[in-house]
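Undergrad: Below are structures written as structure tokens.
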Structure P
Amino acid sequence: MKVLCSSVLTFEAILIVLIVPVAVVVQHADATVAIAAAAALIVACFVAIRGLKKSWGLSLGWIIQLALMLSGFVVPTMFVLGFCFAFAWFFAIRVGRKGDAIKAARAVPATD
């Protein structure tokens, strides 16, 4: 699960970097605010990646998904992209947990 979730968060960090120029140039957002918000979200992504080993990492990931969707109020395309990444986050958790269960089942020796 950690691999899939960290991949989603890494790609989100890349998306956040790429959306800053759009917010500033196309939507005329304040550059300082856009860069500060982007930096905070990117740091949150990497903190969440580190936190995936703990229980709070998934919760922080969901908060990041919500923040990404809410950024659609500044850049409307982010409503769609935020939803897509939230969908990817959900399935990364779901498929990752199934994969972890299969891996754990294989690790347990069969008893006769």
Structure Q
Amino acid sequence: MAKVLTAKASVRCSHLAPGLVGVSSASRRLTVAGSSVLLVADVQGASVTCPATNTDPNTSTKPCTSVAAVAATVATKLTVGGSPVLLDPLKGLTDGGPTGTVTLSASESQTRLGAT
């Protein structure tokens, strides 16, 4: 059973010095240990504070500034307001470069709620 991701999860980009994704959960209907669960809408488009400083137009390398796409694992039965909650492992892309190669990962510490 996969862990349900919450607003306390550490969501990062895959640069060598990983950036931190600023997730904030609008969902207050379901919490785990006082932290709101995450939905796709909470991560999609979220800002990224990325310490990667190399910008090279020749290789399209650039720091991440936002989450471009979330192709996440979502719960099949656990929903909030009709939207499925996100599960670990989180998958997605940022707008960082090289384009299409900078991925997302999450680290969730809560162990109270899991779903499939």
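None of the figures in this text is laboratory data; all of them are computed from the coordinates on show. Keep in mind it's a predicted model, so treat the numbers as computed, not measured. Cβ atoms are built from the backbone, for glycine too; each structure is taken alone.
Undergrad: To which of P, Q does the computed value 15.5 (mean count of other Cβ atoms within 10 Å over residues 35-42) belong?
TA: It must be structure P, since only it matches.
Undergrad: Sticking with this structure for a sec: Starting from the value 0.50: which structure in P, Q was FRET efficiency 1/(1 + (r/R0)^6) of positions 3 and 59 (r between Cβ atoms, R0 = 35 Å, to 0.05) calculated from?
TA: Q
Undergrad: So helix-only ellipticity at 222 nm (-39500 (n - 2.57) for each DSSP H run of 4 or more, over all residues; to 500), computed for just one structure, reads -27000; which one of P, Q is that?
TA: It must be structure P, since only it matches.
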